[in-house]
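Pasting the structures in now, so scroll down.
Please treat every number below as a calculation from the coordinates, not as lab data. Since this is a predicted model, take the numbers as computed values, not measurements.
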Structure I
Amino acid sequence: MGSLFTQGVKTIVVPGGGIKIDNLEQILLKSQAKEFHGSARRVIDSVMTFRKCNLTMGSQPDIEFITKVTSTEDVSKMVSIYNSLYAN
């Protein structure tokens, strides 16, 4: 990757990981980033109906009983926050 910098390739550092509605504005203002990555993830109950409580599918108990989804509501809020800072 270092050679990309020396070849004059435009590189953008994108903030990501842990970005939420509550901290997005502060991150954008302090970093002066014009782009960001956020999953806008929420956890909802799984539709799985059979639950054998003494047998898990991983090291975290009950992990198979949840589903992680992207919240369109949170994405819309993040877009609004971004636009309030950078929209012309």
Structure II
Amino acid sequence: MASSGESGIIGLNPESHSSRTETKHITFSNAFGSTPAVTAGIIHIDSASRSSSAVRIDVQVQHVGTTGFDLTAHEWLDSHNHGVTLSWMACSN
């Protein structure tokens, strides 16, 4: 049976990669009948405490299909984020 909606929470650590980017593939528990709408949001950031540094992190939903999608977190410049927790939701169009 095709899914009508699904959600989840995932942790990423972009700082642990030399590119300062981490991507994880999310596989839906049941495939959707057509490509779903997917949203993601940040619910927690573990960031280094430096008075002169800003928290810079970009989160993207990419490569959405009926069976899953990719979530990517990227940090840049002097931002040091030890981890980011994301929530996501996929809904039938």
Structure III
Amino acid sequence: MTNTENSVPARVRELIAAMAPDPQSAVTDDQQLVTDLGFDSLRLMELTLVLEQAFDLPRYRPDQLAGIHRVADVIALIEQGLSERTRP
């Protein structure tokens, strides 16, 4: 793993923490975006846009976002998007 790969989860957690309506001292992978961190549908859409811009990813389709509930789900989605972007 490179430094860039190692920093993806930390950067995602940092962005989530910055946008969370109910900020936590530390965002953990098992936290639920809605129930633990207070995200609503509008704030989730804003988070999606911020993540797409931060990682230079194309817009996600609604079906790609349907199963995203935990911080770990967001990290996995971003890592998948980055790996698809680097494929030839």
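So the values come out like this:
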| item | result |
| --- | --- |
| With P(r) over Cα pairs in 5 Å bins from 0, in percent derived as 2, 11, 17, 14, 12, 11, 12, 9, 6, 4, 2, 0, matching label from I, II, III | I |
| Source structure (of I, II, III) for helix-only ellipticity at 222 nm (-39500 (n - 2.57) for each DSSP H run of 4 or more, over all residues; to 500), computed value 0 | II |
